[in-house]
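What follows draws every value from the coordinates through simple rules; no lab data is involved. Being a predicted model, the structure only gives us computed values, none of them experimental. Cβ atoms are built from the backbone, for glycine too; each structure is taken alone.
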Structure 1
Amino acid sequence: MPPPPLIWPTVAGGLAGAAGITLSTVAAHIDFSYLVSTAAAIALAHAPLLILLSLPGIRRVLRRPALPAQPITLGLILFCGDLTACAFLDFSFFKNAAPTGGTLLILDWLLVALPALPNLFSRNDAA
């Protein structure tokens with residue numbers, strides 16, 4: 001029996017995409033600060049990754065796709081949330097929240113890439 005699909009990364013990816021579009025609109029029409037446009041770009045860049053991690057076929061490459069999906073979601077909340085809070089509320093979640101979230105996001109991309117490396121070199125039909 002195949003493992004059940006991961007639903008929550010799809011929801012998180014959809015919310016990240018919606019937040020990215022909303023923040024892009026705000027950056028273009030209301031707040032011209034680099035904080036909002038940066039948060040928008042990061043949210044939009046990671047939304048498709050979260051959705052990809054919820055697809056059933058990803059388990060052929062990543063045995064545990066929830067492993068990178070959880071810290072990606074946390075990294076987005078810390079990075080994008082902190083930048084947005086700083087831009088609109090002059091408030092930070094905690095000292096270095098955005099850099100912590102950004103570091104998490106960088107490490108999460110490695111959590112996606114590193115487990116796939118053995119598959120890259122073991123396939124005879126690699127393109």
Structure 2
Amino acid sequence: MMKKDHVEKAGKKNKMDCIFCKMAKGEIPTEKVYETDSVFAIKDINPQAPTHLLLIPKTHYKTLMEIEDKEVLGEVLASVKEIAKKLGFAESGFRTVINTGKGGGQIVFHLHVHILSGKEMSEEMA
């Protein structure tokens with residue numbers, strides 16, 4: 001399992017050094033809990049809820065603001081739904097978060113969606 005400081009440093013590098021790109025290519029062994037041809041999901045190494053997953057496009061997009069491909073965006077959201085159903089928290093509820101840019105709390109600069117479930121979420125977002 002990777003250490004958090006390693007992930008934080010990875011966010012400051014370019015896509016050739018991107019930790020999520022390396023996971024997508026199989027260069028870093030990763031336990032994927034979900035995978036399609038264009039996205040994959042892993043457990044977050046610093047979970048903020050009993051279930052905390054990261055859904056990651058295999059193609060490198062630095063932030064949400066960089067992606068123009070509506071098909072990939074659609075697959076990302078459809079995959080969130082599929083994961084929620086597959087893992088059994090679709091009915092009880094969950095939270096999705098996309099941190100965008102440094103000011104938005106993004107640490108690894110490769111677009112990814114946080115999926116959190118397993119506890120009652122507060123109404124506060126920040």
Thinking only about percent of Cα pairs over 26 Å apart, which of 1, 2 has the largest value? 1
Comparing distance in nm of label points 7 Å out along Cα→Cβ at positions 84 and 108 across structures 1, 2, the largest value goes to 2
Where does the value 22.0 come from, among 1, 2, when mean count of other Cβ atoms within 10 Å over residues 36-43 is the thing being computed? 1
From 1, 2, which structure was mean count of other Cβ atoms within 10 Å over residues 52-59 = 20.9 calculated on? 2
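Identify the structure, out of 1, 2, from whose coordinates helix-only ellipticity at 222 nm (-39500 (n - 2.57) for each DSSP H run of 4 or more, over all residues; to 500) was calculated to give -7500.
On the way: 1: -25500; 2: -7500.
Structure 2 accounts for this read-out.
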Winner on relative contact order in percent (Cα under 8 Å, 6 or more apart) once structures 1, 2 are ranked, highest first: 2
